[in-house]
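These notes open a run of structures that come right after.
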Structure I
Amino acid sequence: MSNDEQNTVLGFAVELYFDADTEKAIRSFRDELYATGVAPVLGKMGDRPHVSLAVFADADIACVRDLTKDLASDLSPFDVELSAIGTFPTSDNVLFLYPVPSEKLLQVHRDFHEQLICSYVRTSDYYHPGNWVPHCTIESELEDKVFAQAIKAAHHLFKPIKGTFQSIGFVSFRPIEYISEFQLKRG
């Protein structure tokens, strides 16, 4: 990434990705929302369904890529169940699917943040252990009226989705650029 590109980036994230069937089910749910008249925002950006472990305003790309790769090599794919819909009490109008906060998911998150701290990498306070609300964003930045419509539609359309986390990636966003992805390997 050139210096000019890095200057336009709004942030970076480390994201857990789902198996293909789970990702397909999440995209299908998103498409069902769009079919009710909810205009896509994230859907137009090429946002891949994920659960972010950490978000950074700025990052040492090589360091975070290496930490992400190390995490992937120490993990086996593990189960996830997206069990509820949710929103955050902010003006960003975020609609998300809420994964059951299993002990495994919470431990992976804690362990990764310990590695970040040891490497002097600073993350958003929202993603620190004890503050983090694990979530898979479906849409955000919706107009208030559309947001209300999306919540109502999601309430009627959503059914829990079970699957596994299969890989972990490192991205920059706005625009979304997938920097690296590593399969969870241990097992």
Structure II
Amino acid sequence: MRPTDFLLCLIDASGGTIEGRTLLQKKAFFVTELVGEDFGLKFDAHYYGPYSATVEGTTTQLKNLGFLRESSTGFGILSDGFEVRRYDYALTEDGASLLRKLRGTPQYRSINEATRKMLAAGDPNYMELSIAAKAYFLLKKKEANGMSVAELIKEAEKYSWNISPVSIKKAIGFLTSIGLTSES
């Protein structure tokens, strides 16, 4: 399955819309982990946790081809002059038309099942998913589910990720509930 097909399936499995670029990135990350297939997305460490330039580029491509609609919502301007804005994505009629061919595939069913598993685990917001993605990225990198909260926080600092103990514990709970790790 190509990255374009994957993203269309992911957005469809998410109810046809995803609110925010960070949420799109984190859902894509977790779905690829749950499905056990990269789909060519290649996630690397980034400010908000695992990030895929392919997800960003493919989203732009799908938007430019008319398969996704992008809308933005402004939330004001920070004291340093930067505007706070969220970009949301929804399938267009043409995007939904492409999905008709994909819905019967085993990959679509896997993506849909993984998305439902995340929803059943409490459907975390983009910040919670970012922290959970960071924690999982670190655990996977170290290949050790047994890292303590303090060890995870220390490892996160190497990436300039500032994560509180409470947030780490909540992230571990989420990861456990979707089956990516076990609580220690």
If distance in nm of label points 7 Å out along Cα→Cβ at positions 66 and 170 is calculated for I, II, the one returning 4.3 is structure II
Comparing I, II on relative contact order in percent (Cα under 8 Å, 6 or more apart), the highest sits with I
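Using distance in nm of label points 7 Å out along Cα→Cβ at positions 10 and 58 as the calculated read-out, with 1.9 as its value, let me know the right label among I, II.
On the way: I: 1.9; II: 0.7.
Answer by label: I.
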One of I, II was used to calculate P(r) over Cα pairs in 10 Å bins from 0, in percent, for residues 42-129 alone, yielding 13, 43, 37, 7; that structure is I
If you rank structures I, II by distance in nm of label points 7 Å out along Cα→Cβ at positions 74 and 90, the highest one is I
Work out which structure the value -17500 belongs to, where helix-only ellipticity at 222 nm (-39500 (n - 2.57) for each DSSP H run of 4 or more, over all residues; to 500) was derived from one of I, II. II
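A short reminder: the numbers here are calculations on the coordinates, not readings from a lab. All values derive from a computational prediction rather than experimental measurement. Cβ atoms are built from the backbone, for glycine too; each structure is taken alone.
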